[in-house]
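Okay, got some structures for you below.
Just so it is clear, none of the values below were taken in a lab; they were calculated from the coordinates. It should be emphasised that the depicted structure is a prediction, and the values quoted were computed from it without experimental measurement. Cβ atoms are built from the backbone, for glycine too; each structure is taken alone.
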Structure P
């Protein structure tokens, strides 16, 4: 079985469950955490002597490690809630278990007003109403879990309120999802499960406490298919963090401090990453040798490209390799999330924080640095390209030709087509960027320094960023940006 999905059908075409973020509204679609809790409850309520219990537990432990699923669901209409008056939950059993006492019999409990938010699921073409699918497109259900997972699904009779009767099964051919996990999305937020959820639920079940899961995940509609545009080894979906002084005598950082920021960021992520540190985070394989695969890159983002730009650093972009699947990407970004500030020596302590998508300034938007979806042909460096090798030519024309050829090869190395033209230049085409000689040089392990230069790259066809080339590409050197005007002509 390639991929894995759980199908759910609401038998009455109605779902009754309260959204934990707004108790006046119904939860729709059902949160993956709620579905998992229903499966866990079915497992816990199975008689202890049942032979399949250990297999079920193993299947649930496997499922909680698969990350947030994609979701397909049918649209639903909110029903007008009806207020009912019900007695509060009877806590006598819990009180007797914990204190040895019980509530006084014969004393009536006062009824409290409650509403039960619900939705009516719209019928769609292709089948009866009430369907939802949780889809793990990159997960593959191991053979040893197939029978136990199918058995668990069959045991689930409701999700949410007791009137939300369901049929649940393992679905081999789910539809294309209508919601996908989004790290930067500002759409729906739902509860998900993570490793260790089953143990937490079991402890609460044994203590007669209501289940509670507090891990939230953003979701968004899948992006519409875009024309295939050549790109680099990094995903255009950059994680961008604002950089602000926390304890520093400086109100801002100059562009030339970007190398120090990127280097410190890399070290901080390594220090806080869980063991074993993924190769995509460390940049080294299990033996400590430099990785032969792409890994996280850190790009300092400056205030450049406008008439009043002064180049000061506004934030840091984290670029994730395209080749990582969703679980690997999530593990890499989890390591980054543990870093909340950077200690930059005499420059002080600087805070890192996410920026609300709707409030991002122009220079802290991914598309500013990656270009439009249709790509662009003309790109210019914002940080200089560090030479992979020292040019051997002595004559200036031959020297710069050798440098241009080096940058062409560096472009191929990050997955781009060979530029039709490379123009080495001492200054950047972007306003506000310091000249190349003002940036510190990268030091080799033997103590020598790498030369560097700004450059303009021209491609025969539009390409998409992020683009960083040369020896310092993982630490923010050789970072390119579309030259203004390409958004309209690209």
Structure Q
């Protein structure tokens, strides 16, 4: 049976060609116009020798050229290798070389790094979008000179559609092989979970080079021929402007985006009444933030869970069921989830263990990394996520923390998220990250880096004492450091591993 993710755009254009698919500033792009560009790119790539099964790098921000490149490459039968436009030349070279890419489509603002990375990787065919660059063909010129492809390359369900590189917490990034079946199922289910209709407008602020933005915004919207209002870079005031100006109905974001919107200078006077659904993923959203957002803007916020390796959605607080603040909900259709001990045995409700997932959305493996694939997916098809959670009696899952983030203080387990939840309850704390630091006697000690709300001042000692009153003695942070900002990844997720090495003392005061 043939299958291709590009059918999402193809079918939307056939049934709703004159409907607006994308909006960016004053630009509007209909489904028919976007499909025409994707078809021309497919024709161009085939003329350049890009055959089904080849790889095409896409180095673009949230601009209309991204979906055109993404669906054009897929239409030609190639697999897409999405990349963060902020990557440097050596990083681009690694992605291209590791994936075996034959071509690269890059944004004009990062043309220098793109061309150098392509040179290092031996990729001769580079298209530059949004502008021009010496030594490369402009995308618009290539499309104008190409005949639209009248074909939609048929791929097997298990063929690779996207190679999505993980953030590389250890060693070099690994390419998760996401199949056409993985992505089509997840786009369909996401559209159902969010109850997206043709009249909906989704705010496209999640990076499209990441699975959350690709599946849950772009492809879910295309599945229902809905509209996506693009924003190339998340800024809270700009996002609020777009929601109001265009009557955005669905907003999907990561917790730091909700924090920023809630604390925006103009938040109190904004009218976001068109929003009917907000969803959060990518990391655990503090309950205090979730409740504060719902109260201020009058829109329900539902939390879900997934990974790049699950295309990404695995569980969600479903609209038709009661939601539980702090929970990632229940598994989506066709998905099995369980909490297991270190030997893989299922734990009863209430006990904490690792989340294991099995279903149609689990990746095929890591590109040319058989040993790491075997470590991640066991013989029975269970993906070992590395996330620690518990399941309640109703089947709702609650993430406790990353397995690797667990702090073992003097033999006691401390889950950073629990302490972070308390910190977020403090009226002057905007963001928080709790980590373990080396301790000569205890092994690890608890430490926290916090960002103050605009206009507020934080006293580290007073904050430490405040947390101490609310958690067990072994859990509260012995060190609290106030910083201007916390390091974040491309989606806005807080990256604890990138906190400066000298931020905390090597041995904390354990009094």
Calculated from one of P, Q, volume of the Cα convex hull per residue in Å³ reads 214, and the structure in question is P
Value 16 of relative contact order in percent (Cα under 8 Å, 6 or more apart) was derived from the coordinates of, among P, Q, structure P
The value 2.8 for distance in nm of label points 7 Å out along Cα→Cβ at positions 67 and 283, derived from one of P, Q, belongs to structure Q
If distance in nm of label points 7 Å out along Cα→Cβ at positions 75 and 435 is calculated for P, Q, the one returning 6.1 is structure P
